[in-house]
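Structures are listed in the sections that come next.
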Structure I
Amino acid sequence: MIRFTLILLLFLVCSCKYINKEKDALPSYDAIVEKTSDTLSVLEDEALTDSTDISAISVKEFREFKVLDSKYINVNDLWNPFAKDLESFSEGTYNNLKPLILEQDILTIQKYIQNGKLSYELLVKFYLYRIRKFDRENAWSLNSVISLNPNVIVESKEKDRERRNKKTKHPIFGMPILLKDNIDAIGMPTTAGAVALKDNNVNKDAFIVAQLKDKGALILGKTNLSEWAYFFCGDCPSGYSAVGGQTFNPYGRKIIDTGGSSSGSGVAVAANFCVAAVGTETSGSILSPSSQNSIVGFKPTIGLLSRSGIVPISSTLDTPGPMTKNVMDNALLMDAMFGPDEKDNKSIDALLDNGFYYEKIVVPNLKGKRFGYFEESKQDSLFASAIEVLKKLGAEMVVLKPETLELPGFIRLLNLDMKKDLPFYLKASAHDSILVTSVEDVIEFNKSDSINRMPYGQKLFEGIVADKATNQELEAIKSKLKKNGQLFFDTPMKANNLNAILSINNYHAGFAAVAEYPAITIPMGYSSDKNAPKGLTFIGKRLNEKFLLQWAYAYEQASKMRKMPKNYN
């Protein structure tokens, strides 16, 4: 029943290639599912036990690509809606606007719009021009954008009219936002990168999209992702989907991994294809691509942001979250999305502190704050430098040894949740023309054209179908995982009176996921060998978002580590 899962876990236990790099690190499920194909034949006949030692680092090793460009995106069709409007937008206009837009934060862009140097229409056209220039079918293509809102220029003109009539509602007003393509938005299909959902033209916005639109945000388009949010193939690279093709990292195209599963969102923000983007995380899928692409990514407390209208993996662990170039923009985007959703059974009513995300995150220093980190993390020179920056800000540092806790049934939770949660989404949100109703249906659909629909296979989907459990067993798995995840952080935090625990990239995303605790990652520099970005990650207690933003902002302003990818300036 759970044979594939056990094989997969045993591989990670036996693989010294990963374990000795960061013994205290628990990966996202991205790492848990990687590199299984080469070992399956060796392990299939071995006696297996349900090992729970999945302590491996979560940044994937780079691998060869079987597929580069999408076979399902017609570039002419993508750009036809904008042909007339972009005729008068020249290379000269684009270059003149660069200083006003590239790497600028939302509040600065809004200032330029208010003083007449810029408009929402020009802002949208700039990003469209830049996406067309860099994203597909050229020497520097990144394949990060999977679809565009055909009405976005018309909508931007309306925002300019509303601004002149003083009808702006929020700093996110008029800002072009990209959404990961597992988030429903009217006017564009929600595909999750899968051919089975290629024509899923939804007729209702996801709750968080409705929140954004209510504040006046512009939905620019959708981003590519690791197909089915990276819980599909098991053997595919980060950033690959059948619909979107292979996304590339702008800091090292075809050299550095994009991270997953919100790969396109991370790449698009890093390359300045939008003001900001929205990703989703089950375990590491915002933190991983954010750290890999030198941006700020926030995985909030589960339930703070609604999950309604988002293609699921796990109703237990899933959450959307903001992905931005800086902490202030992250706070603004978070503030524009959050709010209670009666259709989400984990929704949290946090409106009693409405607005605190961006209005109260600036702090002068970190005096009196105590942060813990696991002793092996300091072997990373960038992390060691980040620690020194925090000390200069007044923070106290405590070296920790990791709790000897395991996460039994982690993959089984994802299997069992997706088995029931995906059919619920397909029934409640998918377009009537979508014929698949379950994981089994998707598997059979892909078999009829396996080369194009599943070039890397679909082992994880097959593992979902094979896994069986009663509701009682599932609830027991959930309870044990949440307890162990919270103990992993709570024990050292209580013993040492800590405000947060520090990590690298998404190394402890699994524990934060099952604890349902928030985590934010901020650029902390670039490796000396491949110049690969890395992130400093703060993990805090439930509903500590305001404080995490404060501490991240203080570090960001003191360190100023983010740099634009040099070939995309």
Structure II
Amino acid sequence: MPDSRKPFLTTTRRQALGLLAFGASGLVMTGLPGLTRAAFAQGGQDAKGQLTVGFSQEPTVFNPHMPHIEVDEGIHFSIFDPLFYVDEKGAFVAALAAEVPTVENGGISADGLSWKVKLRDDVKWHDGTPFTAEDVKSTLELLVNPNFRSWRKTGHEFVRDLTVVSPTEITWKMEKPFAPYPSILASTFITPKHILGAAADPNTAPFNNAPVGTGPFKWKQRVAGDYILLEANKDYFGNGPHIATLIYKYVPDLNVMYTQFKAGDIDVAGLQWITPDHYEEAKTLEGKVVSVVPGSTIESLTLNMERPQFKDPKVREALYHAIDKQSIIDALYYGLPTPTESYVPQQSYYYNPDLPKHEYSPEKAKALLDEAGWVPGADGVRAKDGVKLAFTCSTTAGNHIREQVQQYMQQSFKDLGIEMTISNLPPAVMWGDYWMLSQFDSVIVGLDFLTGPDPDTSDFFRSTSSPAKGGSGQNNWQFANKEVDDLLTQGGSLFVPEERRAAYFKIQEIMRRELPLLPLFQYATVRGYKQGVEGVAYNINTRIDTWNVGHWSLA
């Protein structure tokens, strides 16, 4: 049977290298106190009206280079630009770069080691300062600064000899070829040298709470716990923005978000979108565009591998057997998501379809725990060597479906002598240090593991990528496996997709066996916006719907 998943890169080494481098809006705002009509008077180019996007989590990290989660990128894409980005078709598109560097145009050498990026000459920072190659150099240097709390060093640590040739040209060498680097650059926002680069301590710079970018929207106002107000950048170099005022409204309760979308208080139901239990009604709403969209996000029960109760692989396997995934999907998610055994989206060329299939079997779970010597105590909770099989499970407070999933799991685990305590937190707390510094026992979380279309997961699985252990990345489960480290190195050095595929298939096999995260399903999300909003394009290669918000408009 032919493989319907197509590689994002072609099969010859030269072609692979070529593509490697590449390859309704009135002026009255509901529920936002203290704002006047005058606050919405400014707008650039043909910008008009206002648009309100609802997010169930509150964006709190405005420096795009510090540890952050998906919701923060809604702000980053609005305020900043990368050199180039990945569109909804998986193609790389020039942004701050005058052209996407390729082997054919001389932007990258045939061996992948020499880079030359030409930049636009018509870009200004929001404060009017011209954008130059010095800003690119400063950004790439900041990301690997040992004194900076960088969210990602992967790939950037191989950059050497950064040279500003002119205000519109920068060159560098790579210590070694690294196939994922274009996709990493596509999600690396450029920040201003004259502001952030000049800060005494970029970790605590005023910029981090009042960002200045080159993007389609400018920072205007934030009311913590309520909303963020952005205004059109009238000097934007691109096609847009077309909206004068953009509001990101924080609505932590997903039922309330749906109610506000239904009532017209928010125009776009953003992260975490419309919950499946509202889908049947939502698709009949007049004046709304509602659809089911495959997502790249994988929902999982993630375990902190440094907790003693999770170090036993038989415990992890038993927990997985004890979860009735299909019933959870059918009963709570109305059958919309697809169960999965992998962290890779099933539409990806790098998805391994041959992983062992999950089996819901309380009997097998009990047998594994008995075999491993976890014995029920007087209170009914199993224990071994003085360690009780008890832990907390956390997620975003107000996500009512996840809370029901937790309750379902809690009862299933209790029947096996496992004590799971539900301990949910507000989003800003949940996804701050509690998550990023591995202060949790277990978490129900949805994550996008790939870097755009690229299969590299060094940020998530490399042993040196755990912030809690002093690393830079998102290995928050503190997973460490030398074979995975070696495979990540191997996969990052290969450019032909068929060759890379073998390495990433093997990593998926190891993750399925070791189970630091118990994969539940791949998202199929219900997205919605009001009729008259144009330009919305769902993109499986990015982590947030507003990746192209500068192109949105109001009819």
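No value in this document is a laboratory result; all are computed from the given coordinates. Computed from a prediction, not measured in an experiment: that's the story for all the values here. Cβ atoms are built from the backbone, for glycine too; each structure is taken alone.
So if we calculate mean count of other Cβ atoms within 10 Å over residues 228-235 for every structure here (I, II), which label has the highest result? Working shown, then result.
Details: I: 27.2; II: 21.8.
By mean count of other Cβ atoms within 10 Å over residues 228-235, the leading structure of I, II is I.
Sticking with this one: With helix-only ellipticity at 222 nm (-39500 (n - 2.57) for each DSSP H run of 4 or more, over all residues; to 500) coming out at -6500, pick the structure among I, II it was computed from.
Working: I: -11500; II: -6500.
Attributed to the structure labelled II.
Looking at structures I, II, which one was mean projected area of the Cα convex hull in nm², for residues 292-419 alone calculated from, given that it came out as 10.5?
On the way: I: 10.5; II: 9.0.
Considering all the candidates, the number was obtained from I.
Volume of the Cα convex hull per residue in Å³ computed as 149: which structure among I, II? Please list the in-between numbers first.
Values: I: 140; II: 149.
For volume of the Cα convex hull per residue in Å³, the value 149 is produced by structure II.
Comparing I, II, where is Kirkwood radius over Cα pairs in Å, for residues 172-435 alone highest? Kindly include the intermediate steps, with their values, before the conclusion.
Details: I: 19.3; II: 22.7.
Largest one: structure II.
Comparing structures I, II by mean count of other Cβ atoms within 10 Å over residues 372-379, which one has the largest value? Could you put the intermediate results ahead of the total?
On the way: I: 18.2; II: 13.4.
Checked I, II; max of mean count of other Cβ atoms within 10 Å over residues 372-379 sits with I.
Given that FRET efficiency 1/(1 + (r/R0)^6) of positions 92 and 396 (r between Cβ atoms, R0 = 35 Å, to 0.05), derived from a single structure, equals 0.60, which label among I, II identifies that structure? It would help to have the intermediate numbers written out before the result.
Details: I: 0.10; II: 0.60.
This figure was derived from II.
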